[in-house]
Structure I
Amino acid sequence: MSVEARGYRSVFAPGLFDGQVVVVTGGGSGIGRCTAHELASLGAMVVLIGRKPDKLQAVAQEIAEDGGRADAAVCDIRDEDGVKRTVASIVERHGRIDALVNNAGGQYISPLENISAKGFEAVVSTNLTGGFLMARECHSQAMRSHGGAIVNIIADMWGSMPNMGHSGAARAGMLSLTETAAVEWAAHGVRVNAVAPGYIASSGMDHYPPEAGPMLRQMTRTVPLGRFGTEAEASAAVLFLLSPAASFISGTVLRVDGARPQVRMGWPMGMPDAQVQQRPAVKPFDGFPRAVMPKALS
């Protein structure tokens with residue numbers, strides 16, 4: 001039987017993920033934390049992966065308080081041997097892995113000319129290599145024998161990412177990896193897709209320096225829907241791709257970005273007014289009551 005987490009207002013049916021073991025990397029904050037809460041609210045046993053045990057335990061405790069089930073494992077996803085051991089321990093402890101949400105990632109603001117080889121490799125290792133290692137091991141050690149679903153979290157990198165070229169390159173690579181894995185692992189009943197969040201009001205924004213605050217607050221002016229997305233809106237996209245409703249969807253990317261990449265110079269883009277922003281097609285979905293507004297936006 002599933003348990004309905006206190007307060008989480010998911011649009012999906014109760015018990016949708018009953019009996020499933022779902023691994024969420026970067027589960028200690030932001031979109032990963034929100035996704036883990038929603039999965040647990042729908043019956044999944046969620047295994048949180050990250051480098052900081054205190055953050056993982058805090059989220060696991062939140063999920064337990066809300067009536068869900070969660071476990072945590074400290075792992076640097078860039079460490080191949082560490083990833084192998086972590087996945088093996090999850091399979092030993094829980095018996096299986098049904099789904100993986102490859103959410104861990106990070107970057108910093110810098111023009112290309114100021115990015116060192118070490119800095120470039122660090123971002124690529126986190127956003128591309130680490131995701132590859134997690135996907136490969138979850139497939140090889142668990143999903144190959146019984147199927148499963150993988151969702152890789154990338155980013156709005158259409159038109160690339162000026163001032164974050166290292167991240168743009170890594171995210172584009174992860175999209176290509178998603179497409180390749182979808183083909184190679186389909187014969188084992190494994191679906192592989194990606195979600196590309198646009199400008200999401202998430203704790204990830206708090207990692208940028210204070211001087212980036214004004215820029216962050218102005219970003220919605222380039223979004224046709226005129227606002228930031230919520231963590232719950234990104235999570236809902238992930239859960240759809242993990243669900244049986246997406247059983248014929250693999251090798252694709254679902255954008256959650258308010259149509260931002262379609263903005264063109266010369267197009268007289270108008271911002272939705274307050275009345276328009278309350279219409280069902282535009283109004284933010286705030287399904288996660290534990291969400292916290294980033295400091296840069298508040």
Structure II
Amino acid sequence: MSFQSKQAVTVIGLGPMGTAMTEAFLAAGHPVTVWNRTAAKADALVAKGAERAATVEEALRAHELVVLSLTDYDAMFAVLGPAAAALSGRVLVNLSSDTPARAREAAAWAEEHGARHLTGGVQVPPSGIGSSESATFYSGPRDVFETHRPTLEVLTGTDYRGADPGLAALHYQLMMDIFWTTMSGWLHAVTVAEAHGITAEEVRPYATSIVSSVPGFLSFYTPRVDAGQHGGDVDKLAMCTASVDHITQTAKDAGVDSSLPAAVLEIFRRGLGQGHADDSFTSLMETLRKPAA
């Protein structure tokens with residue numbers, strides 16, 4: 001395909017992610033117009049062939065397809081609000097992170113100004129942009145997604161979750177819930193290890209092994225969870241609670257902040273108080289459905 005035959009794209013927001021996206025579009029032969037609050041961040045991209053817009057309004061008017069890579073939706077409203085008159089006829093692919101509720105709000109706001117809105121949740125860091133093995137959740141109007149899918153697949157593989165604009169944000173936050181909880185647990189563990197003179201590198205093969213076992217647990221517990229079956233034939237919450245108590249005490253004994261495992265312990269103890277001692281730890285879903293007072 002010639003350079004001219006590729007769909008033109010505007011990218012607003014040139015942090016590490018927006019920069020990686022722009023570079024991927026350029027490498028694939030797409031004309032790209034860019035805008036960023038700090039104009040100098042566009043210099044290297046302009047040198048590679050991108051066009052620099054002087055204003056947000058100019059960036060919006062440049063092309064139909066507009067990719068947003070901003071900190072959150074507050075940033076989107078702050079950036080696009082003053083240029084709302086230029087939104088008519090545009091497709092906003094909002095790859096900024098925020099909540100499902102904010103995504104729905106943004107989609108309604110865009111529609112009020114004559115634009116279509118696709119919510120996106122990128123599942124990889126900037127280094128994963130440009131790889132078909134990476135993936136991004138999308139939701140919003142199906143026809144808009146299908147029309148622009150070939151261009152969006154320059155960035156990553158696509159996973160369309162439905163017409164509700166909040167669904168991509170929801171799936172993204174579900175994955176971030178797992179990711180940050182896991183990584184925080186790892187960081188706490190290596191901090192406790194460090195207090196005992198053990199390096200993160202020494203812990204790494206064991207940490208890798210325990211994380212590698214998780215898919216098996218997910219496969220085992222998922223059908224039970226979906227069926228609402230939390231029998232204690234394999235694990236019992238009482239024993240699990242004792243384990244988390246030991247983790248918490250180990251951190252305290254090492255002089256390390258124990259608030260992370262203590263937060264988990266508090267949830268487990270609430271489950272015990274609700275009569276789930278002989279049930280599986282998955283019975284804590286009942287506890288989690290009712291936030292602590």
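No lab work stands behind these numbers, since they all come straight from the coordinates. From a predicted model like this one, the values you see are computed outputs, not experimental measurements. Cβ atoms are built from the backbone, for glycine too; each structure is taken alone.
11 is what came out when relative contact order in percent (Cα under 8 Å, 6 or more apart) was calculated for one structure; which of I, II is it?
II
0.95 is what came out when Rg/Rh (Cα atoms, Kirkwood Rh) was calculated for one structure; which of I, II is it?
That value comes from structure I.
When distance in nm of label points 7 Å out along Cα→Cβ at positions 25 and 73 is computed for each of I, II, which one produces 2.3?
The read-out was computed on structure II.
Given that FRET efficiency 1/(1 + (r/R0)^6) of positions 81 and 209 (r between Cβ atoms, R0 = 41 Å, to 0.05), derived from a single structure, equals 0.25, which label among I, II identifies that structure?
II
Here helix-only ellipticity at 222 nm (-39500 (n - 2.57) for each DSSP H run of 4 or more, over all residues; to 500) has been calculated and equals -16000, so which of I, II was it run on?
Structure of origin is II.
For distance in nm of label points 7 Å out along Cα→Cβ at positions 9 and 41, which of the structures I, II scores highest?
II
Among the shown structures I, II, from which was the value 44, 23, 20 of Cα extents along the principal axes in Å, for residues 177-240 alone calculated?
Going through each structure in turn, the value belongs to II.
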